[in-house]
1. If helix-only ellipticity at 222 nm (-39500 (n - 2.57) for each DSSP H run of 4 or more, over all residues; to 500) is computed to be -12000, which of P, Q is the source?
2. Can you tell which of P, Q yields 33, 33, 27 when Cα extents along the principal axes in Å is derived from it?
3. When Cα Rg over 2.2 N^0.38 Å, for residues 81-128 alone is compared over structures P, Q, which one is greatest?
4. Give the label, chosen from P, Q, of the structure having the highest value of mean count of other Cβ atoms within 10 Å over residues 49-56.
5. Can you tell which of P, Q yields 27, 40, 26, 8 when P(r) over Cα pairs in 10 Å bins from 0, in percent, for residues 25-64 alone is derived from it?
6. Of structures P, Q, which gives 22 when relative contact order in percent (Cα under 8 Å, 6 or more apart) is computed from the coordinates?
Structure P
């Protein structure tokens, strides 16, 4: 990956897959082939600053993807890598200490996850209160406030 300019992240790649994280850590420009994808920390990270987004229909056309990627200039690719380098720490779960013992980076993934939990907590509390106060034998559809 370190010697590749572009790293393919196809539609259907599982959310637990590390391909995207590995690409970013390797400064390999992610090529995200999907019509609708949810990416980690989208409220914090603007993936358009360092990734190429491709519609599935375009990627399936013969030679289209290769020709499209060849159209990026060295300057554009360099800018993508600079922007990627700025967000690498956001996607790091390790604190860099042997055995993981030590402080976690303020801008690392763990703190971003805790911030998200903190943001969602009021909605979760409201849902619990609503559930407790509903009349007996009344079915109220649950609303997911996860995303």
Structure Q
């Protein structure tokens, strides 16, 4: 189930190089490389930047076959409810109904960790087989 949430959270992003994230990060006992980064735009507004980190960027295996991190740096403030509603709606629109229903409760539980974000805040979504799926805001779990 975590695999599905993580996979479909990443699906909308066509990641190419951009912005100011670290080129490498440590996760558990692994070094993850920045595979790509892009701005997050809605209409004319630049809401922030997103970067994808993996152990092997060129590896076409399933996302959860290795440690992974998705990092967001926001350029605008957001209420926690906005995060929660938008992620649920994004997945509801992009998944078939049965799959969405199968992950809906896990998604709502995960989304409960979101807090209000101010300009400059960073959220990291991390997955490793050792730690599972974790959410960090400005480095704090």
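1. Details: P: -12000; Q: -9000.
Only structure P yields this read-out.
2. Working: P: 63, 44, 23; Q: 33, 33, 27.
So the calculation was done on Q.
3. Working: P: 1.49; Q: 1.26.
If we compare Cα Rg over 2.2 N^0.38 Å, for residues 81-128 alone over P, Q, the biggest value is for P.
4. Working: P: 17.5; Q: 20.2.
Greatest value across P, Q: structure Q.
5. Source structure: Q.
6. Working: P: 17; Q: 22.
Of the structures listed, the value fits Q.
Each reported figure results from applying straightforward, stated rules to the coordinates on display, with no laboratory input. Everything numeric here is computed off the predicted structure, so don't read it as measured data. Cβ atoms are built from the backbone, for glycine too; each structure is taken alone.
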